[in-house]
Structure P
Amino acid sequence: MAQAKADEIQNTGARALGAFSPSSCEALFAVSIRDALRQVERPLYLVEHEGDLQVAHEGTIRLGEGELSREECPLLAYVAPQPLDRLGDPTFLRDLGIAYPYMAGSMANGIASTELVAALAREGMLASYGAAGQEIGQVSGALDRLAGVRDRTCCFNLIHSPQEPLVERDVVELYLRRDVRVVEASAYLDLTLPAVRFRTHGLHRDVDGRIVAPHRIIAKASRVEVARRWFSPPPEALLRRLVESGDLTEAQARLARHVPMAQDVTAEADSGGHTDNRPLVALLPTFLTLAERMRREHGFADPLRVGAAGGIATPASVFASFAMGAAYVVGGSIHQACVESGTSDRVRKMLSEAEQADVAMAPAADMFEMGVRLQVLKRGTLFAMRAQKLYDLYRNHSCLEEIPAAELHKLEQTVFRAPVSEVWEQTCEFFRARDPGQIERAGHDARHKMALVFRWYLGLSSIWANAGDPDRTADYQVWCGPSMGAFNEWTRHSFLEAPKERSVVAVAFNLLFGAAVLARIDGLRRQGIRVAGDGELVRPLKLAQIQSYLKLPLLQASQVA
C-alpha cells in the first residue's frame with residue numbers, strides 16, 4: 001500500500017465500510033492517490049492503516065460491521081473500475097460496432113473531413129463526414145477516400161434541405177447505391193420522404209422473426225416535438241408514397257410501423273451551427289424521459305437512446321453528460337480546431353484564441369428565408385453583423401430594386417465586393433448545375449431572386465474560411481459554440497493549447513479519460529473523501545501517457561511525442 005500525502009486527500013466524514021486485507025503482492029501495486037485515480041481500469045481501495053490513509057489496488061474486502069482480524073484494516077472508501085467503454089450505453093457500442101461512446105458530429109462543407117473520420121474510426125470511435133453543402137461528386141469522392149476504413153463504422157451527414165429538396169433526395173440515392181448504413185440527420189424540422197426512404201430501405205425479418213433495419217439514423221434535435229417524430233415510426237403518408245413509387249414493398253411498410261425512425265437521438269444543446277441555444281442540463285433529461293415514454297407507447301423491442309451534444313468540450317462536461325444518462329457524447333466546435341479538420345490554419349488559430357463569449361447568432365444560408373439562425377464565431381470576423389444586415393434588408397424589401405441606391409452601393413463595396421449583376425450571374429452558374437428550378441423561380445419571384453443573391457454571400461463565407469482566403473478574413477463564417485472557449489480554458493498551459501498539437505484522437509481520448517477520472521473522484525467524494533487539486537488530475541495528457549493507464553493500446557500513441 002502507498003501512504004496518501006496529507007495535502008492530497010482529506011477525510012470529510014468517511015466512515016468505515018468494512019475491512020480490507022491486502023494481497024501478498026500488494027507492494028507491486030503501491031501508488032499515490034493521484035496515480036491510483038488515473039488507473040481507471042483498476043479498483044481503488046482507500047484504507048486506514050496505523051493512523052494514515054493508504055491506497056491499494058488489490059486485496060480482499062469484507063463489507064459490514066465486525067471485529068477486524070490482525071491482517072485487516074478499516075476500509076473507508078471503494079471506487080470501482082471505470083473503463084472508458086463503460087461511460088455510456090454499451091448497447092450503443094454493440095449496435096454501432098464501435099469501442100467508445102464518443103462521436104464527432106458532421107460539420108458541413110467537409111470540415112468533418114475524411115481524415116478526421118478515418119482517424120477516429122481507426123480508434124473505435126464514430127465520426128460523421130460533413131457532407132452538407134457539398135456537391136454529389138464531392139460526397140462520392142469522400143466515400144471513395146474512406147473505402148479503407150468502411151469495414152469499421154463510418155457515418156455520413158444527411159441534412160434537411162427545405163429550399164433544395166432535390167439535393168436531399170440525390171444524397172439519399174447516393175448513400176443507398178454506395179451501401180452507407182449510418183447517417184447523422186441534422187437540421188430537420190419535420191420528417192421527409194428521403195429520410196424515410198433511407199431508414200426503411202431493406203427492412204426484413206431474420207430467421208428468428210426479428211425485424212432488421214439495415215440502415216440506421218442518428219438524429220440531432222433540439223426540440224421535443226422534433227425528437228418525438230424521430231422516436232416514432234415513419235409517417236403513414238410517407239410510407240404510402242414510397243410503396244406507390246416502388247421504393248418500398250407492402251411487407252416492408254408493415255414492418256416499418258414497428259421501428260422508430262431513429263433509435264438514437266442526440267440532444268443538441270447550445271452548439272455551433274444550427275442551434276436553439278438550449279441548456280444541456282434541461283434538454284437531456286427531457287429527451288431521456290421522452291425516449292422511455294415513446295418506447296413504451298410504441299412497444300419497441302429495442303431501447304431508444306439519447307446522446308449529448310452542445311457544450312461537450314471538457315472532461316467535466318463529458319462526465320456530467322454521462323452522469324445524467326447520455327448514451328454517448330458528440331463533439332463539434334472543438335473538432336473544427338483539430339489538425340484533421342477540413343478548415344484552414346487561419347480558422348484554427350482564430351478558434352484557439354476564442355473565449356466563451358466570442359460567439360454570436362447569424363442567419364443560416366440553407367434556411368435564410370425561414371429566418372433560421374446558427375451560431376458562429378464573432379471574434380476576428382464581421383460575418384454575423386453583415387449577415388444580419390442582409391436578412392434585415394430581405395425582411396424589409398420585396399426585391400433588390402426596392403433597396404435604396406446608397407444602401408445597395410454600400411453592399412457592393414463592403415460585403416459583396418462586386419456589382420449585384422455579377423453576383424447574380426455567379427449565383428445562376430451555381431444553380432444551373434445544382435438545382436435549375438431555383439433560377440426559374442427567381443425569374444418570376446423577385447423576392448426569391450433577392451434571397452438567392454444574399455445567400456451567395458452566406459454560402460461563400462464558409463468556403464472563404466475553409467480555404468483561409470486572406471482577403472476575406474472579415475467575412476469568415478466559422479460555426480462555433482461557447483464550448484470552444486471552455487476547451488481553450490481547459491487546455492491553457494498544456495500541449496493542447498497549440499493548434500498544431502490538437503489531433504482529434506488526442507482530444508477525444510483526453511475527454512473520455514478525464515471523464516473516467518472525474519467519475520472516480522466523484523465516487524470518493526460521495527463517500528466522504530476529498531481529493532485536493534482534483535482539477536489537475538484531468539489536465540490534458542499525451543496519448544502515450546493515457547495509454548500507460550489503459551490496458552488496450554492506442555494506435556496513434558506512438559505517433560504523438
Structure Q
Amino acid sequence: MFGLIIGLSIIAGLFSFRMVPVSPTTSSMQDFSAERAFDHIEAISLYPHPIGSDEIEKVRSYIINEITSLGITAEIQETTVPDYFRLNNNEPVTIKNIFTVIRGTNPTGSIVLAGHYDTVPASPGANDDSSAIATLLETAHVLLSAPPLKNNVILLFTDAEEPGQYRYGARFFVANYESTNNIRLVLNFEALGRTGPSIIFETGNGNDWLIEGLAQGSPNPVAFSFMSDLYRWIAKGGTDFAAFEEASINGLNFAYSFERTGYHTALDNVESVDMRSLQHHGDYALNLTRYFGNLDLSQPDSNTKGDSVYHSLFGSIIVKYPASWVIPLALIVGALLCYLMVVALRRALINIRDIILGTAFFFTELVVVTILLTLAWWGIDEIHLAFGTVVEPAVKAHLLFVAFLFLTLGMMFAARTWLFKRSDSLSFTLGPMLVWWILAILTSLYLSGFGIILLWPLLFSLLPLGWGIYRKSGHNNSWIYLILISFSAVVSIVLVTVPIYLFFQAMGTASPGFSGSPAFPIIGLSIFFWMMLLGLLLPHFQLFGHWKQQRIVYGLLIMAAVFLILGCVFPGIDIESFGLTS
C-alpha cells in the first residue's frame with residue numbers, strides 16, 4: 001500500500017508537466033490552433049536567418065505581409081548594430097523591429113506580446129524563436145476575429161535577440177517607442193528546447209497581480225517561483241524580457257525547454273517542433289491577453305503589489321501566497337522542530353551527540369554525493385563527445401538519469417543501514433530535518449521562491465516525527481503512523497519531484513549549440529533535491545521492521561547497473577548532425 005502511495009505521488013508530481021492537447025486547423029476562430037500556427041513556422045524556418053544575412057530579409061517580409069493581410073498596419077523600427085556574427089565583413093548591420101498595435105475600445109494601458117525572429121547562424125530556429133512568431137501571428141488572427149478588447153495590444157517581433165546579452169532589438173524598442181510609458185506588462189515567448197510545457201520561468205518584482213491573473217486567466221498554468229528566483233540569480237538578462245524589466249515594465253517570461261540538445265543547432269528544425277508546446281504558448285498568449293486586455297490597467301496598485309510564492313500542481317492549479325509569509329513560516333516550522341527535539345531529549349529518545357553526528361553526516365553526504373554524481377554525469381557527456389556523439393535526450397538521458405537515481409538510493413540506504421546499527425534511528429532522522437530547515441531559512445532570506453518546495457515537505461514530515469516521539473518510539477508500526485508517513489510522503493514527493501525532473505530536463509543533457517559546452521552543473525540540483533527527499537523519507541521506512549537490508553542495497557545497485565547498461569547501449573546523436581563548425 002505504501003509503495004502504491006509513493007508511485008501515485010511521483011505520477012502526481014510529474015503531472016505538473018502534462019502537455020495540452022492540440023487544437024486542429026478546423027477549430028473555432030475563437031480558439032488558438034497550433035496546427036494553423038505551425039504553417040508560419042514552416043514558412044520561416046527553412047534556413048538560418050541571423051542578423052546580417054539575406055535570409056532574415058525574407059522572414060521580415062513574411063511577417064510584414066502576414067500582418068498586413070490581417071488588415072492592420074506593420075510599423076518598422078530601424079537601427080544599426082555591430083556585426084556580432086561577422087557575416088557582414090565587420091560592417092554595421094541593419095536590424096528592424098516589426099510591431100503592430102491592435103487598438104482597444106477604451107485603453108487604460110498597453111499589453112506587449114513579444115518574440116524575436118532572428119536566429120544564430122547554425123540554426124533554422126523553428127523552436128527558438130519561430131514558435132513565438134507563429135504564436136503572435138495566430139493570436140492576432142484570433143483577436144481580430146472577435147470583439148475588440150478594452151486595452152491596446154502590441155505585437156512585437158524583435159530583431160537581434162541572439163547576439164550575447166545585448167538584446168539590441170528589444171532595448172531599441174523600449175528606448176524609442178513613443179508610448180513606452182503606457183505599456184503595463186509584457187508577455188515574452190521563448191524556446192530553449194524542442195518540447196515540454198510552456199513554463200513561466202521569470203517574472204519581475206511585484207508579481208502578485210500577475211500570478212493572480214495567470215491563475216484566473218490561464219486554464220493550464222505551469223509556473224514555479226523557485227525557477228524564477230534561480231533564473232534571475234544565475235542568468236538574469238538572458239532574453240528580451242530584460243529590456244522591459246530595465247524600464248520597470250513587469251510581465252511574464254515563457255519558454256518550453258525539454259530535450260534542449262538541439263538548441264542553437266541545425267536540429268532546431270521544423271521536424272523537431274512539438275505542436276503541443278506551441279499550443280501551450282498560444283493558449284497563454286490568447287487567454288492572458290483577453291484577461292489583462294479587459295482589466296483596468298491604470299489602477300495604481302496594478303504594478304505595486306508585493307511578490308508571491310507560487311507553485312503549479314497537476315498542470316491546472318496554482319498555489320500561491322505572499323512572499324512576506326516565507327520567513328514567518330520558516331520560523332514557525334523551526335520552532336515546531338525545536339519543540340519536538342526538546343521533548344525527545346527529555347524522554348531520552350535521542351541524544352545531542354547523535355543529532356550533531358546525524359546532521360553533519362547528512363550534510364557531508366549531500367555535498368559529496370552531489371558533486372561526485374555531477375562530475376560522473378559530466379564524464380558521460382565528455383565520453384560521448386570524445387566519440388563524436390551527444391547523449392540522446394528523449395530515451396538515453398532518461399535511462400542514465402534513472403540509473404543515477406537508483407545508485408543514489410542504494411548508497412543512501414546502505415549508509416543508513418550501517419548508521420542505524422550504531423544509533424537510535426530517531427536521532428539520525430533529525431539530521432536531514434535540521435539541514436532542510438537551515439536551507440529553508442537561508443533561501444527565505446535570499447531566494448524566497450524556494451519556500452514552497454522546502455518548507456511544506458519539512459512541515460508535514462513533523463507529523464510522523466511527533467507521533468513517534470509522543471509514542472516514545474523511534475518508529476511505530478501502527479495504522480496511524482502509516483497514515484501520517486503516507487501523508488507526509490505524498491506532500492514531499494509531489495512538491496520535490498518538480499525540481500528533480502525540471503532541472504534534469506532543462507539542463508540535464510549536453511547542448512553543443514550552447515557555447516559548445518556539456519551539460520551545466522544544474523544537473524547536480526536534480527541529484528541534490530533527490531537526496532534531500534530521500535533524507536526525509538528513508539528514516540520512516542523503519543516502520544516496516546527489519547528487512548533483509550543488505551539484499552535491498554544489492555537490488556538497488558543491480559537496478560542502477562541495468563539502467564546504466566541500457567543507457568550505454570542506446571545510441572547517441574552524431575555530432576555532425578548538429579551542423580556546427582569548429
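Just checking, which of P, Q has the largest value of distance in nm of label points 7 Å out along Cα→Cβ at positions 249 and 297? Intermediate values should be presented prior to the final figure.
Working: P: 3.1; Q: 0.9.
Once distance in nm of label points 7 Å out along Cα→Cβ at positions 249 and 297 is worked out for each structure, P has the highest.
Comparing distance in nm of label points 7 Å out along Cα→Cβ at positions 33 and 441 across structures P, Q, the highest figure comes from P.
Match the computed value 2.9 of distance in nm of label points 7 Å out along Cα→Cβ at positions 233 and 265 to one of the structures P, Q, and report its label.
Details: P: 1.7; Q: 2.9.
Answer by label: Q.
Source structure of the calculated read-out (helix-only ellipticity at 222 nm (-39500 (n - 2.57) for each DSSP H run of 4 or more, over all residues; to 500), -17000) within P, Q: Q.
Values quoted throughout were computed directly from the atomic coordinates according to the rules given, and no laboratory measurement underlies them. Treat the numbers as computed from the prediction; the structure is a model and nothing was measured. Cβ atoms are built from the backbone, for glycine too; each structure is taken alone.
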